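Have a look at these structures, which come just after this line.
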Structure I
Amino acid sequence: MKPIAGILPLRWLGAALLLISLAAALPASADVWRSMGPPGGDVCSLVADPHNPATLYLGTTDGHVFVSHDGGNHWSLDGHIGHRFDSVVASLIVDPSNSDRLYAGIWDLNPAAGGGVYESDNAGRTWHALGLLTQQVRALAQAPSDLQVLVAGTLTGIFRTSNGGKAWERISPADSTEIRNLDSLAIDPRNPDVIYAGTYHLPWKTVDGGKRWFPIHAGMIDDSDIFSILIDQHDPQRVYSSSCSGIYRSDDGGLRWVKIQGIPTSARRTQVIRKDPLRPGVIYAGTTEGLWKTWNGGATWRRITPANWIINALVVDPRREGRIVVGTERLGILISDNGGQTYRVSNAGFNHREIVAVALERDHPRRVLAILSNAPNPVVVTDNGGVTWRPLGPGLRWTSVRRVYAAPHSWWAALSGGGLMSYRGDSRLGRWVRSGELVGQAAWTFQNGRLIKPYRRPFNLQVNDMAFSRQGWYAATPYGLLRSDDHGATWREVHFSPLILPVRSVAVSQDGNRLWVATENGLAFSTNAGRTWSWHNLPASAGHALRLKTAGPQTLLALTNRGLFISYDGGAQWQHAAHGLPEVPIRDVAVAGKTMLASVAVGGLFISHDLGHTWSPVPGNLADGFFPVVAAQPKSNLIYAASASDGLFAIELNAHHSPATFASAASPGGHLANRKQP
C-alpha cells in the first residue's frame, strides 16, 4: 500500500476559527467568542445531502452537529440537538425531498435521560423534538419510497411513524426479549413495509410494517451484534450485514446469509458498510481496526488504512469516483480522492477535542499548552493563539495529568498519582520526564517535639497547585507548602504554621514577595517572601476555599463550593459575588484587567467587566457547556476557555474592556475571524 499522506506524524495545522457568538444580533461592542482548536475529535455519524453531496453533516457524542459545504474540506458548527451535552448523535438523515429538512436519532449517555428523534427545518441550525424522548434511539431510517415513513430502533424496541413524526407507534412486541437493543435499521427502497432490524443478538425482518416479525438468522454465527445493514438499491433482495462476527451477504432478502471471507477476526467489529454507487463491485467496510475494501463484491478484501484507525462513519461520494470521507474516533475526518490509496486530514473548523488541562506562558499569551483526551497526540501547543498546533512530547499520558503549568523556560504537569513531570524548552531530550526531589533538613533537628532526620527522596507527593516567581517556585500539597530555589530540581518545606496543613492552592507575586495560600484551616498571607505570615478567614457562609486567585495586590478571589467570594482590600473583608453569578461550586476563574470569566460546575460561563461586581452569562451555542479550565494573562486581551468537548475558545476583549492591546499573528490587524486554514 502506498504511504498514507499527512497522517504520521499527525500535525495540528491550520485551526480554522469559527464565529460562535451571536455577533450579528449583538451590538458592535459585544464580546466575540471564537473557536481556537485544536482541530479534530470523535465523529459519531456522517451523512451527505442526496441533492448536493458536497454538503455533509457530522454528528458528535455531545449533541453538536457540524456542516461542510465543500465536500468535507472545511467545517463549521451548525447547531446543537436537545438540551443536554451527553447526547450521542447516532443517526443523521437528510430528507431527499427537502435539503433543509434533517432528522436525527440521539441517545443520552445517562440511561435515565433517554434521547429521542429530532427534526431541523433549517439545515441543522435549530432542532425540535419529534418524539420518543424517553427512548435511547440507536438507529433511525427513512423509507426511500415514502418519505413520511421513519423507523426508529431503541433499547426497548422498534417504533414507526407514517406522518413524518407527528405520531409514533411501537411495531415490535413490547414483551419481546429479542427485538430490542437495536443497533441498525434498513428499509426496502421499493416497499416501506419491508424493514430489516439488527439487534445486539442477530437480525429480524418484517414484510408488513411490523405486524409480524420473523428471525433471519440462517447462516449467521449466533450472538452476532448487527452494526449495519445495507440493501442494494438496484436489487433489494441482495442485503449486506456487518456484525461482530464478520460481514455477511444474502441474495434472498435475508432468508440465508453467507459470510464474506477475507477480513481477519481481530477486525470484525465492522461498524459501517457502504457500497460505491459508481462501481458496483466496490464495497467499503469500516471496522475498529481500519477501513477495508473489496473490488469484487466481497470475494477478496484488503485493508486500505492503518490498523489503528477506528472507523465510525463513512460517505462515498456518488459523483466523484474514488472520493471517500471517513469519520473516525480520535483522528476526526480524513478524505481520500483515490479510493483509499492516500488520505489527508480534513478537520478545518471541526474543533471538537476534550481538553483536560491548559497552561499559558506568562510572557507569551499566545503560547498555550493543552492536554487532550482521546487524541493521537495528547499534549499539543500553539505559539500563535491557535493558528497552528504542534505535538509536545512524548512521555506524558493525559490520563495521568491533574493540572499543567507554565514555568520560565519549561512546562510542568502535576500527576494524578502524585509527583511532577517537566518538559524544558531547551531540553535536547524532547520528552516529558519525572522531575524534582524532596529535600529535608541539612542535619538532625527537633521539630514539633520530634527528631527529624535529613533526607533526599524523589518527589512523589500529590500537587494541588503551583506558582512561580523570580525568587522561587511553590507547590501546594496535602503535606504542606513546598518551595524550590533551583527551578524545580529540589523542593523544601515552607513553614507557616506549627502544624503541617494540607494546602489547596498557592499564588505568588512576580517579584516573589507576596504569597497567598489557601489551606483546609483558612487563608495565610505573607508580604515578605514567606518569612512571616498572617491568617485570614472567609465568612462562615463561604465554607472553605477550594482555590485562591489574585486579581491584583488587593483583589483576591476565593473559589468555594458555595460560589465565588471576592475581597477588594487584601483579604480583610469578603463579599459574595452573587450579582448574576450562581451560588454553586466554581470550577475556575480567569482575570484580565477588570474582566473576569468564571466557569461554574453546573455548566456555562459567566463574565464580569467590572472586577466581579456584576456578572452575566455568556450567550451562544456553548452557553451551557462544561469548561474545566479558563485562563488569561494580564498582558493580553485574550481570555481562554477550555471546553470539555469542543476544544479551546477565546474571547478578544473590546478596547473599553481590554487591559492591553493585542494583535494576532494570524492576519493583518489581528482579526481572528478572518483566519483561514492553509
Structure II
Amino acid sequence: MFKILKYLSKSKAAVAAIVALLILQAYCDLALPQYTADIVDVGIGQGGIEYGVPEQMREETFTAVRMLMTAEEEEALLAAYTADENGRYILANDADREALDAGISIPMALLSMLSASGEMSPEILGQMMESGAVTKEEILQYRDSALESYGEMSNSMISQMAINSVKTEYEALGMDIASVQTRYLLRKGSHMLGLSVLMMAASILAGLLAARTSAKIGRDLRGSLFHKVVSFSDAEMDQFSTASLITRSTNDIQQIQMVSVMILRMVLYAPIVGVGGVLKVVHTRTGMGWIIAVAVLAIMALVGVLMAVAMPKFKIMQSLVDRMNLVSREILTGIMVIRAFSREKFEEERFDKANQELMGTQLFTNRVMTIMMPAMMLIMNGIAVMIVWFGAKGVDLGNLQVGDMLAFITYTMQIVMAFLMITMISIMLPRAGVAAERIEEVLGTEVTIHDKAQTLDKELEQAKGVLRFENVSFRYPGADEEALEGIDFTANPGETTAIIGSTGCGKSTLIRLIPRYYDVTKGRITIDGVDIRDLSQHRLHELLGYVPQKGVLFSGDIESNLKFGGDFITDGDMEEAAQIAQAMEFIDSKPKRFQSEISQGGTNVSGGQKQRLSIARAIAKHPKICLFDDSFSALDYKTDVVLRKALHEKLADATVIIVAQRISTILHADRIIVLDDGKIAGIGTHQELLADCEAYREIARSQLSEKELEGGRVS
C-alpha cells in the first residue's frame, strides 16, 4: 500500500485535483437525499410550505401573532413585515424566513391550536387585550404552559401546527395553495437536477484524471523497470528469470495500475462519503445512529474473516503466475526438441500441473470473495429493515417524518457502501502489494557494473585497439572456484587472436569479460593501456564489435538489423559488411534484398544465414576490436574459409579475437591461446602449439587426419 502511495506521490497536482473533485462529488451526492426528504415532507406533506412564516398575513392575524410574542420576537416581526395599501402585511425579504421561523412558528402554532379548539379567535384575543381582560404577561404564561404540555414532541408538533396555520392564512387570503406547492417542487427539483449534473461532471473528470494518473504510473514503472533491466550485467540477470522479468513488467505493473485507479476513485472517495454521511445522519437527529454502528461492526467483522482466510493465498498467487509463464516459455521455445524426443505428453502434464496449481489458488480466493457480496447485501438489507422498523415507530409517535426516515436510509446505505468500496479495494491490495514488492526488488537491485564518476574516454578518442589481459582471474558470483585464473596475453591490431579449448574451459567467459558483461575478480583488462573499468560502458561498446554464440536478430528487415550499430552506418558500410560476412548471396536472392522482412528472433532465416547477418552487423560499425564467440559454428567449411579470408583482408586495422571449437577456423590465426580448466595451457601459432602443447595436440588429433597433422595445415 505504501509503495503504491509512493508512486502516486509523484503526481501530487493530479491527486490534489482528484481529491477536490471527489469532495465536490461527495457534497452533491450527500445533498440529494435531503432534497428528497424535503420533497416528501415539505413538497407533498406540507403543500410546499417550508416554514411557519407566512409570505402574507391579514391585519388581525398579524396583531394576534404580536400578542403571543416576546418583546424581542415582536421587534423582529415588525422589522421583517411591511403593511400594504390593502392592510395586508407582506414579508419584505424572503431570505429572512429561516431566521424568523423560531420566533413566528410558536405564535402561529398557538393560533392554530386556539382556532381548532374553538375557544377563541384572533379577533376575540385582540378584544380581550384592548379591554384589559387579559394582560401580556398572562398570555406569555399561557404560551409557556402550552409548550410544556407537548414535552419531547414539542418541536415537530409546533412545526406542523405552524405550517397548518400558514396554510389556513393563505386560504383566508385567497391564495392558490397548489401554485405554492408546484413552485416549491420545481425549485427543489431544479436544484436536484443541477446537483446531479455537477456530480456527474465531477465524477467524469475525476475518473479521467485517475485514469491518466494511473496510466502515467504504469508508463513510468515500465520505463524504469526496462531501463534498470537493460543496465543489468549478466550477474544481475542470473538473479531473475526471463519469465519473471516479463511478468513483473506486464502483469505486476498492470495490477498496480488498476489498483491506483481504484485508490484514486474509491479509496479516496469512500472516507469522504462515509464521514459526510455520518455528519448528515447526526444532523437528522433521528435517534437511530446506533444502527450505523451495528452495520459498520458487522462489515468489519466480515472483512476481517475473509482477509484472514484469503490473504495467504494472494501472497503466493504471483509466484504461481511466474511459474506458469516460465513453463509456457520453456515449452514454446523448445517445442522442436520436445517433438524430437516425443516428450509432448510429459510437457503437457508439466504445464497442466502449473496450470492446475494456479487455477486452484484462484478458485479458492474467488470462492472466498464470492461470499462477500451476498453477505454485504444481507447486512445492507438487514440495516434497511431495522431503519424502517424503528423509523416507523418514530413516525407513529410524531417525532420523525417520513422524508427524514428516507434520508436516513439513504445516508446509512452511503456509509455502508463506503465501507464496501474499501472492502473491494482490500481484495486487490494484497496482490498489488506483492506486485509492488516484486517491482521494487528489481528496481532496488544494485547494478554491480557501472560507470565511474570520472571516466577516461578522452584518452581513447583515437583508439588503436591494443587489447591486453593482465593476470586476469574471474569467479562467478557464489561460485567456489575460479572460472578463469592467471590469464595474461596481448591482442594487437591487424592480428587475429584465437581461443580454443575443451567444452567448459572458460572460452566464452573470457570473451564476455571484454564488454564487461562481468567484471574481472583479479587483474585488469586494458585497451591501449587504459583499464576498461575506467571507460564508460558506452565508449567501450563503441570500440567493440561483438558476435555471440547464438545469432540474435530483431524483428524488422535486413537493413535495420545490419544498421543496428547506429545511424552513422551508411548503405555502403552495410553492403561491404554483408559481402565480408558472405551474406550477399542469399540477400540478392530475395526480391526486396535489404528490405526483406526479418521475423521475431530471425525464425524466417536459417541458422547459417542468421550467423552471417550477425557477423555483418558487428563489422558494419567498423569496430576497433572484433569479438567472435564461436560465431562460425553454423557455417559450412567453404563459407568459413572464404569469410575468414575476407575478414583478414578487410579488417586489417582491427583487433580480431575468435573463440572456436574447430581448429580449421583458427588454423591461420596469428596467435592461438589454448585454455584448459580456466588456465592458459599454451600460446603460439598452430605449428608451435602442435610441437609444444599437449592439450592442443589432443584437440588436433580429434579433428585432423594424420596427413593434416603431418602437413601442419588445413585448407
Structure III
Amino acid sequence: MNKNKIKLNGQLSSYLRWPIMLSLLLVVMNIGVYLIDRKAGSLVTLVTAVYVLVAVILYFHNRPQLLNELITFATQYGQVQKSLIQELSLPYALMDANGKLLWVNQKFSEVTGKEKQYHKSVTNIFPELTKDKFPAFDEETELTLSYHEHDYRINMKSVVIDNLIEQTNLVATEEKENHLIAIFLFDETLQNEYLQKFQDETMVAGLLYLDNYDEALESVEEVRRSLLTALIDRKINKYFADTDGLVKKIEKDKYFLIMRKRSLDELKAGRFSLLEDVKTVNIGNEMAVTISIGIGAGAGSYAKNSEYSRIAIDLALGRGGDQVVLKQGDAISYYGGKTQAIEKNTRVKARVKAHALKEFMGSKEKVVVMGHKLTDVDSFGAAVGIYRAAKTLNKKTHIVIDNPTSSIRPLMEEFLNNQDYESHMFVNCHEAKEIVDDNTLVVVVDTNKPSYTECEELLSMTKTIVVLDHHRQGSEVIRNSVLSYIEPYASSACEMVAEILQYFADGIRIRNIEADSIYAGIMIDTDNFLQKTGVRTFEAAAFLRRCGADVTRVRKLFREDMDDCRAKGETVKNAELFRENFAISQCPSEYVKSPTIVGAQAANELLNIINVKASFVFTVYRNTVYVSARAIDEINVQIIMERLGGGGHLNIAGCQFEGTDVQAAIAQVKKTITEMLDGGEL
C-alpha cells in the first residue's frame, strides 16, 4: 500500500497542521515588530524562518511514521477484537438466513460439542430452532429451550449485510434485504433453579371444612362422638404434616391450612387423597364424613392468598362439597366431587332465604323473572313460583321467555288462555329490556351462569339480582347478586321454589295451574322421581299436591307426539358403547320440534342398558351441538362436561359446541373421557 496516497481526516489531521498554522501567526507578529524596530524585525524574521523550516520538515518526516503506527494499531486492534469474540465466555455464532452455521466462537463449540468447522444447520443441534422461529430482516427474536440438562435463553438478531455487499467487488446479488443471523446463548439454568426454589417455598393458604359434621355425629353414639372427632383430626393433621404443612383448627368443623407451594404440588400429584381417606373413618357412624378444601395460591401476597382460599371454599361448598377447589390467580381447578351432595334435613336456610327474598321484593316496584336459554319445564315452573310470590305482594311481575320450546308450550297456553293472568305475564328479551330499571328486582332461576341466562343484558341493568339454582357452581357465576340461594343437593329449582313458597307468606294461595307447573318441573328433572330424589323432594311434591297439583293432568300435558317418540327410539338404536361403559349417540333434529329435550330424554333411556355407566347424546340445534350427559351413580358426568366448558350435576350435566359438527364434538368428548379415565379422574 502506498502510504503517500492515504489522507488523514478529522481531529488527527487538524492536530498535525497546528505548527504550520502557528507559523502564520508568527509572520503577522514579525510585521508588527518591523513597524516598531527594523533590527528587531530582522531578528524575528530569522527566528520565524527557522521555525517554519523545522515545522515543515517535521510534518513531512513524521507523517509516514505516524500513518504506519496507526495502521499497525488498527491491525492489532482488529486481532484483539477477533480474539475477544473468539474467547468470549458467551456462546456466540453466526449463521445464514436458512440456519446454516457460518462461524462459531470457542464457547459455542464447548457448549454444543461441535468443531469450529461445523457448517451444518443449527436445527441439527437445537431441534426447536426451526426456520419459522428465525428473525426476519432487521428483527430480533428470543426463545428458551433445554439442551444437555441446561436451560438456555437464545437470542437471535438479524445482521444486515446489504451495505457490505455493495462495497465489495467479490460478490454481487440482485436481492435486497440480505442478512445474517447472530445467535447468542444465555445459560439460565442456575437462575431457573433459584426461581423454582423460590416458587416452591412460596406460602399457600387454605381452608378445610367438614361438610356433614353435625349429621355424622348424630349418626353415632354420644359416648363415641369425641373418638370420631379425634380420628378425623388425626387423619387431617397427619396428611398435611407428611408434606410439611401446618393445620390449625379454628372451629369444631373448620381448619386453617398453611403449606409451601412444593407441598401443594405433592398433594395435587396425589389428587388430594385425603378426600377419600376421611371417608374411611368409621366407628359405627352410619354416615361417612366428607370434607371440602379451598386453597388460594399465586396471588403475590399472603393476605391475597387467604382471600383466594375463602373464595375457593365458598365455591367448593356451592358445588356440593366433598372436593378441593384450587384458585391460583385467575385459574380455578377442581379435584374430587365424585359423591352426591348430602341433603340437609333442616329447612332453616330455606326459611331465611324466603324472608330475604320477600324483603327485596317489597323494596322494588317491579319483578322480572328469567331462567336459562331454551327454557325447560324446571326453569318454567320455578319462574311461575316466583311469579306467584311477587303477585302475593302486588308487584308488577313478568317472566322472560324469548323462544318457547315445545316442552313448555302446553303449560304456557294454560296461562295465556286463562283470563286470571295478564296478557303481558310473558315477555321476550327485547320487551324485558324496556321494563328493567333501577327499581326492578331480577330473579334468575335454574342457572347461575350469566352466559346461560335468557337475557344476559338484564344483569347489568339493575343492581338488585337474586339467584335461585340447584346446579353446581363453576368459575363463571353471577357475581353481583344481592341474594344467592344455590343448593346442589336439591333435585330441581322447582323443589327449592316450593320450599320458599311455604315460608314466604302465611296462607299464600297457589292456584292449581301454578302448582301443576312447579310439580311438573320436579317430575321432569327427577325423571318421574327416579333420580336425585330426597326426603325434601317428596315433601315439596306433597305440598304442591295439597295446593291442587294433579298428577294425571300433568302427565297428559307432557305426552309425547309420534315424531319425538320415533326420534328417541332412533337415538337409542344408533347408540355405540365407548370404553365398554359409555353410551354415545346422536339425536335426529330434522323432524323434531325440541331436539334438545328429546336428546335429554334419550340419554335417560340409555341408562337402562346393562353396563352403561354414563350416556352422552349429541343434538344439533340452531348451528350449535348440544350434549346431554347422564349417569346413575358410578360416573360424575359434571366434571366431564366442565372440562368441555359446560356443567351441571354429578348425574345430569351438559355442554355446547359452537362452530363445529357432531363428529368433531363426539371426538372431543371421547378424547376427554379417555384422558380422565387414564388419569384416574373418573
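Quick notes
- Of the structures I, II, III, the one that -14000 was derived from, the read-out being helix-only ellipticity at 222 nm (-39500 (n - 2.57) for each DSSP H run of 4 or more, over all residues; to 500): III
- For 7 (relative contact order in percent (Cα under 8 Å, 6 or more apart), calculated) the corresponding structure among I, II, III: III
- Which of I, II, III yields 81, 32, 29 [semi-axes √(5λ) of the Cα gyration tensor in Å, calculated]: III
No value in this document is a laboratory result; all are computed from the given coordinates. This one's a predicted model, so the numbers in the text were calculated from it and none came from an experiment.
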